[in-house]
Every structure is written in C-alpha cells, then in structure tokens.
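**Student:** Scrolling down, you'll hit the structures one after another.
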Structure 1
Amino acid sequence: MRASSTVFPITPVWEDDGTHRIPFLAYTDAQIYQRELERFFYKGHWCYVGLEAEIPEPGDYKRTVVGERSVILVRDADGAIHVVENVCAHRGMRFCRERHGKAKDFVCPYHQWSYGLNGDLQGVPFRRGVKQDGQVHGGMPSDFKTSDHGLTKLKVAVRG
C-alpha cells in the first residue's frame, strides 16, 4: 500500500467529469462543518422541532436539537408555544435533562436561576446579596434587570 491513501486524501480533489468519491475532508473538516451548521440550521431558515400534539397541555415540553443547539419546545400556561435554547443565561449550563415532561418553570441546577415557560427570567437567588454583620455581600448590580437575562428565544410558527 502506498504512503498516501486515496481513501483519506490530505487535500480534496474534485473531478470535473464522471462519478467520483467525495473527498473524505468534506465529512471531517471542522470549517466545512461550521459553515454547514450556519447555513442549514442557524441563519435564515425554519427548522422543524416538533408537533403541537407532542405538547398538548400547559407545561408540557419536549427537548430536541437544532444543529448542535439543545432547544426546548414548550407550551405555556396560556397555551402559547415557545422554543427556547436549553442554556442558562447566567453560566451557560444546560438545565433541562429530560427528553420530555411537564414543568411549571425551568430552574438551572448550577445557581438556581428560574425561568418561566416563555423563557423569561423569573428569579435569581440572593439577587440583593446576603446580609452578614450588618453589611450586604454579593448580589447583582443595582441596574440588573431580569428582562435583559432571559433564555434565547427562537421564532415559532405553527402550521395548521
């Protein structure tokens, strides 16, 4: 066998005529993969995430993926459908571990930030800090707004 293999070429060769193998690099190159993720999943395209029937009741949710992003399809208390990224806005932890279920809200296990079913931040533990010896320690800055720290929301369209 030769030192250079035609099965795993170092530089891809795309022939102009006839039928040939697709260069192995097309399947393994990180830059090509990132471009495909952006092109097919993240930029200007609608991606199927589920059926309304999968979340029939308020609080029902389904965890799935769009590209490499973990997302949650959820029905809120008013019956509206939302799709939010399964990544806490505080430290980036994936908080929803179950593939499907029923919830009143979503709570990140890392620092217990809680989010409504619509993705809005509801609560932050020790937001105003902790009193000790007459002084307040820690907490969020005085200009902290929960409305600025919700989950990333994806556009939703329901087709009937």
Structure 2
Amino acid sequence: MTDITPAPPRRPILGALGVVCTHIEGEDCVILVKRKNPPNAGTWGFPGGHVELGETAAEAAARELFEETGVIAEPGAQLMTLDVIPRNADGTVGGQYFLVATLCHYMSGQPVPDDDALEARWVPVVRIEDLGLELLDRVADLARLAQIAWREEPRVAPNAPIT
C-alpha cells in the first residue's frame, strides 16, 4: 500500500491571526472560532490563515477575520509572532508556521462561522479559561495581551450580546 501522507513543507509558512478585542455588556471580549477541519478540528482559536503574496501580515489578519467571521475590523499593532512546529506521531517535524497575531479594531458585523468553522463568537477575556472550551495553545495568553493593547487604544464597541 502506498503512503499518501503529504510531505511537510520544506520551509516555514507565514500565517496571520486577526485578534479583535472590544467591550461588550461590561466585559472585554475577543472573537474566537471553533475549527471544523484538521488540523485542530474542534478546538477554539483566533481567526487566521495564510498571508497572500503582496499583502502584509496585518492586511491578511483583517482579511482572514472577515472571511472566517464576517466581522470587519481595522488592523492595528502586531501583538506577537507564534512559532508553531507540529510533530507527527513518530516525533518528526510535521511542518512549521510563523503566525503573526495582529490586534484588529472592531468596525462592524457579528461573528458568524464560515465553511471552515463550526462556531464563531465573542468570548469574555476574564472567563476564557473557565468556559470549558478546548483552546489551542497560547489562546488565553494572546487574549490577555490583546486586552492590554486594546485598552491602550480602545475603539467603538459593538452592541452585541455575549453568547
């Protein structure tokens, strides 16, 4: 039988995460999506994806946020770069990703999942680890960092209920 497992990329892949933080009904909240497809199916994380040729990481973050949730936001400051190196079952490197997390300032829309997500919603930062969500690595840390950065430069908050 032929092994059809794809070979890992030969070079790291650049991705972008759109991290929106805003104040809703008395709480600072971020948008998270529940992944529908592998890798990480069933886990919660920030909207994100590949940076396209010719676009900045900040532009990609805002685009991916809109594509995955329908929320329109203006990209702001870079929050951090995550170095993700998934391993195969045998311990070999399965790929490598540099994910540039960008604070995006909410403009309009409510989170609605696209075809790649099971759910998309506002999640209170202070309760992010208490909601029983299976979070991807560093999501809670990144949410708190976004909250701090957003408080330094807040924008208009949406009139949206917490679900």
Structure 3
Amino acid sequence: MTQGKTKEVDNRVNIGTKVVYYITLVISMLVGLWHFFVPHMFNWYDYLPMQYENLIVGINYTNLCFSALLFGSSLVLILLAKSAFRVNFETLVFYTFLTAVWVFRAGLSIFMPWPLEPIPAAAIGQLIGSIVLAVLMVVVTILLWINKRAHDQESHKKVNV
C-alpha cells in the first residue's frame, strides 16, 4: 500500500516538467554564481570614477547580495525539488516568486536593453538568455500549478466519497 501511494505522489508531475525544473534552476544558480565574478571579469571599475567610493561600494553590495540571493534561492529550490513535485503549496509559491524575478529581468532586457557597447555579445546573450529562461520558468510554473489544482480536486473528491 505504501509503495502505491509513493508511486502516486511521484507521478503528480511528468518527467519533462521535472527536467525543465532542474535545468531552469541550475541555470539560475549558475547566473548567481557567475555574478560574484562579473565586476572583475568585465572591469566594471574602469568605467567608474574612483572618487565615488560610495557608489562603488553600493554597486558591490547590490551585486553581491543579488548574487547570493539568486544562487541561494535556486539552490534551495533544487533541494526542495521533491516537495515541488509533490505540488507543495509553499514550494510552488517560492518557485513562482523566482519565476517572477526572471520575468522581471526579461522585461528589463526588452524595455531597457543592455547597451551593445563595449561587448555586443554580452548584451545579446543576456537578452536571449533571460527571455528563454523566463519563458521556461513560466511554463514550469503553470504546469506545477495545474498539477496542484488537479491534485487538490482529486483529494477533495476522495474526502467527499
């Protein structure tokens, strides 16, 4: 009886959704990790007047906090994958929030595009990457919530029988 129940729980989300869930979170986590090193990789400080130390510190704090939050949130959601696949409400809300962050990021890329200079490939790459990631995450989010609704309706029917 326990095995059947486990199998039922594991089948709430199809394998394709699970794969895309993991892919989106690994990419999100890698972007967070990458952002720890971006200021030095692209010599941000060469473009800032060094007399504005408060501005430099503010940019560093913002970037480092963003990096830690993006990396950490993505990692936590990877660790909570089984909970997401069991369509746990709190985990779905958390994934939906991260999806909203990426949709916001994609919107920024579209409506306030990154300048093509000095590195056109970076501007185009982040535009395409953020849009693709946002779309994939929206699809996964919708599928998870559809599964949640179906599961809740099924549970409600069982209770009423």
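Throughout, read-outs are computed from the coordinates displayed, never taken from laboratory work. Here the structure is a predicted model, which means the values were calculated and not measured. Cβ atoms are built from the backbone, for glycine too; each structure is taken alone.
**Student:** For which of the structures 1, 2, 3 does the calculation of semi-axes √(5λ) of the Cα gyration tensor in Å return 28, 17, 14?
**Tutor:** The value was obtained from structure 2.
**Student:** Further question on the same structure: Taking 3.9 as the value of distance in nm of label points 7 Å out along Cα→Cβ at positions 68 and 132 derived from one of the structures shown (1, 2, 3), identify that structure.
**Tutor:** Matching structure: 1.
**Student:** With FRET efficiency 1/(1 + (r/R0)^6) of positions 84 and 124 (r between Cβ atoms, R0 = 25 Å, to 0.05) as the yardstick, tell me which of 1, 2, 3 scores highest. List each step's numbers first, then the result.
**Tutor:** On the way: 1: 0.90; 2: 0.45; 3: 0.20.
Comparing 1, 2, 3, the top value of FRET efficiency 1/(1 + (r/R0)^6) of positions 84 and 124 (r between Cβ atoms, R0 = 25 Å, to 0.05) belongs to 1.
**Student:** Can you say which of 1, 2, 3 returns -5500 when helix-only ellipticity at 222 nm (-39500 (n - 2.57) for each DSSP H run of 4 or more, over all residues; to 500) is computed?
**Tutor:** That value comes from structure 2.
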